[in-house]
Structure 1
Amino acid sequence: MANNINTNDLTLLTAHEQAELLNAKQVSSTELTGAYLNRIHALDEQVNAYLTVTDDVALKTAKEVDDLRAKGEKLHPLAGVPIAIKDIVVTKGIQTTAASKILEGWIPPYDAHIVTKIKDAKLPILGKTNMDEFAIGSSTEYSGYKITHNPWDLAKVPGGSGGGSAAAIVASLAPLAVGSDTGGSIRQPAALTGTVGVKPTYGGVSRYGAIEMASSLDQLGPCAKTVLDTAYLQGILGGYDAKDSTSLDYDHNRMASAALKGKNQDLHGVKLGIVRELTGEGFADDVQKSFDSAVELLKEMGAEVQTVDCPSFDYSLAAYYILMPSEVSSNLARFDGMRYGLRACGDNLSAEQTMRLTRAKGFGKEVKRRIILGTHALSSGYYDAYYGSAQKVRTLIQRDFTNAFEKVDALISPTAPTTAFKIGEKMTADPVTMYKNDIATIPVNLAGTPAMSLPSGLGADGMPIGFQIMAPGKMDDRLYFVGSALEQALCEKNGALYEKIQFGKQAVNMKTEAK
């Protein structure tokens, strides 16, 4: 890829290409980090990818990396490559709000586990990215501060809840980013922006220091322009953490090896299953066409493809929107004006009045909606009918995955049913219309299995389309192997078109205008 773009423009290189230049001492981390900060300050007012930009923090780390490299110290291969972090992740000394007014001004006294790992690897932190408030949303329109725009078309959404991280990647405002995925919040924005996003196996990346939305569903993961970049980043983020009771111990360094192996485009012996319930009706024609075309490429590389039935997936959306709000209502109960966050004060207010005013002022519309829905589902007389039944459906979905993986090595589907929609288009509709954007991504969160979204082409409207790969638990490397093979095949088949997707059509245009 690097041969086809201006290598003098460092921000248009992939993270692993930047790392090669850094390790060869052809460019300094200070230069690279400064280039990103300059681009952020020039362009982000159009995109709104960031809530907080941390120039001093990033440049301090960059200088440290340059000094250590000059001394010949052994460093992580990605040392000096900048990164952006979703604002759901706690960062010591850097404001963390989860894009909610109720946490405005909060400066954490500690780092999340993954932030410690990022700092140990010496990746300069560019800032905190925008998101739907408390990761509740599918478009990044529900942020308490600003709406993020899709760099491909600034009138459209970048997906959610991690639209800020995805938009930062495609606009070349960061080479790497961290996201969180509760029902598709890494993968759906990746699909809508033409980037790569991975939800690791539940427990594969520590959630210590991630502000909880729905604890049994939340998972942190990597975002980048290419499959290989996300593989390298997962190698940093992943690993066992004693502070997370759900943490799993398995090797995340094998992800990069799998991605490199996949570039050989040899899928002979690999069995893939198309999930019948996640294709066809409900998916736009151009999305289905792009998916079918990608499947043919997989077959040409030797993969054996069959259709797999997962009947319980038809109930995943309904089950998710009972389980997730229930956990939201529990997790967000702490923000009451008495213990954490904002406190709406007044003369002679009772504790109840203080709580009511604080939540009315601090929480946005969608957060309130889901708290009310979850509280209702957990209330006496409704718990068994709603929450209990949804948990039973969750078990059936997990069984469907287990049965499917007895037949195939990985499952595939479109990531999202449509391309990016216009800002405001679905917020004014019935909330369920917005919720349906996650119909293909939710089953994975309910089962705890890993999944990846990578771009497969452009829709009739010229916007990116995502292709989803799902693997068994702890077998995240299968995502990178198959994903890298497909990425390479798409690039070779579509040439300049696929390169345009990877590096962002509108991002390049924005850069030209900025000059």
Structure 2
Amino acid sequence: MSTEDRRENLNPQVEEEEISEEALSEQRRIRREKLKALQEAGRNPFLEENWNVTAHSKDIKDNFEAMEDQEVSCAGRIMAFRHMGKASFIDIQDKQGRIQCFVSKDALGEEEYGYFKTYDIGDIVGVEGTVFKTRTGEVTIKVSRLVLLSKSLQVLPNKWQGLKDQDLRYRQRYVDLIMNPEVKEMFYKRARIIKEIKRVLEEDYGYLEVDTPILTTIAGGANARPFNTHHNTLDIDMKLRISNELYLKRLIVGGLDRVYEMGKMFRNEGMDRNHNPEFTSMECYAAYGDMELVIEVTEQVVYKAAMAVNGSPIIKYQGKEFDVTPPWKRIDMTDFVCEVTGIDFHNIEDDETARAEAIKYGMDKDEVKDWTRGKIIAEMFEEYCEDIPGVLDGPVPVFVTGHPVEVSPLAKRSKDDPRITRRFEGYINGWEICNGFSELNDPIDQYERFAEQQHQLDAGIDDEAHPMDLDFVNALEVGLPPTGGLGIGIDRVIMLISDAPSIRDIILFPTMKPLDK
């Protein structure tokens, strides 16, 4: 077969307008035939290994005066074709955006131009040429050399319809990134937010980044259901971590005074717009610090991340605005429950009286029969207070403090009232974005609280409680200095700062139900 014959076999051009699965199948067949003909002609694109990129689309367009008539070498995906006989225009898309390229038979030669005309939308090419402006004022590369670097055997969605199906966008994020520039920008924002959070922790507060195990034998540090697995060599059951707190505090015991870790946590629980079973969390611990220190860290991390990405402390989220300028508002959990319910929990000492008051207020008798005073306060806050408009979703972030001991097994007791802890939770838009403590460092108290959790687990009262971690108690007996600890839900912070309606929009590959289920 002659070179001309091979080009003829490559030439059929099918419009990029998907009409039916049958039409798609035909286009895919044609693309495979084109690839085969290229390979038979000794032009297999999949043997190309590299391309020397010297410039990118946005940099060229933004700096046209300096770049005009300059030689550039670019690479990207063909996103548009406009054939005009002996010359053509294509748009190529690189990491910065798109740029137009002028391709002519005179510049490439007849044979090379013939091959070029067989290329498809989605193919990846390298181009060399000079920068100029067309008569319509569009910055363009006049191509002197063009090489097919990779052949696209699938058909991209057309430019009018794009990739709109939300479920398909999550499943085929690689296509979503190609077709929707705002999606790519979302993940650039995510990277900038994470970079700024790490910068604040390391440069402003002196934290050291560390790595701790993801596979554990005891899922501790939070109340949540873990994912379970099995280690074949050791023949032991293991879990994916739900928190890294207990490991990080072991490092404080060991003398690494300020440590943090940002990474994946795994909780085998529900999924909604704010929850994914695999999510990113940041936890940090500071020896000789307290709750007040990590409250400040929280404020600065969110404030500076918002400034770095949006240039403003005003977070605009889904039509609402939140000013994250420090300091943030604070409310005491017990004070607020007393105010809302009219029950004076401050002067109720015993659990029986607390249960009676709760039942009188309307809580279920059977549900509260085993609850303590502190558990009732925490549940009342969640059931009756979190839904009051403007409390946790007002125009400024809120720290909720004063959590009862019963729901805070790792927090230090208050000097003023041993029934409550030195703990806080931060809320923006009604979402909990962080949890922090003056850490409990009394090993005897910690053992007793773990023992109560074990009882709750054994009795079936709380199926999210976890077995006692005796090695952690041993670490506390070695000696944990006064410590301030903080955990931030990174995905939720990113959602807020980048105005993403769902957590799936800011996770590159969110957990999805298999199509055959």
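1.0 is what came out when distance in nm of label points 7 Å out along Cα→Cβ at positions 275 and 291 was calculated for one structure; which of 1, 2 is it?
It traces back to 1.
In terms of distance in nm of label points 7 Å out along Cα→Cβ at positions 27 and 475, the structure with the greatest value among 1, 2 is 2. Here relative contact order in percent (Cα under 8 Å, 6 or more apart) has been calculated and equals 17, so which of 1, 2 was it run on? It must be structure 1, since only it matches.
Could you tell me which structure in 1, 2 was used to calculate Rg/Rh (Cα atoms, Kirkwood Rh) as 1.10?
Of the structures listed, the value fits 2.
Set 1, 2, criterion distance in nm of label points 7 Å out along Cα→Cβ at positions 459 and 499: the highest-scoring structure is 2. From 1, 2, which structure was helix-only ellipticity at 222 nm (-39500 (n - 2.57) for each DSSP H run of 4 or more, over all residues; to 500) = -12500 calculated on? This value belongs to structure 1. Taking mean count of other Cβ atoms within 10 Å over residues 123-130 as the criterion, the largest value within structures 1, 2 is that of 1.
Where a number appears in this text, it was derived from the coordinates with a stated rule and is not lab data. Note that this is a predicted model, so its numbers are computed, not measured. Cβ atoms are built from the backbone, for glycine too; each structure is taken alone.
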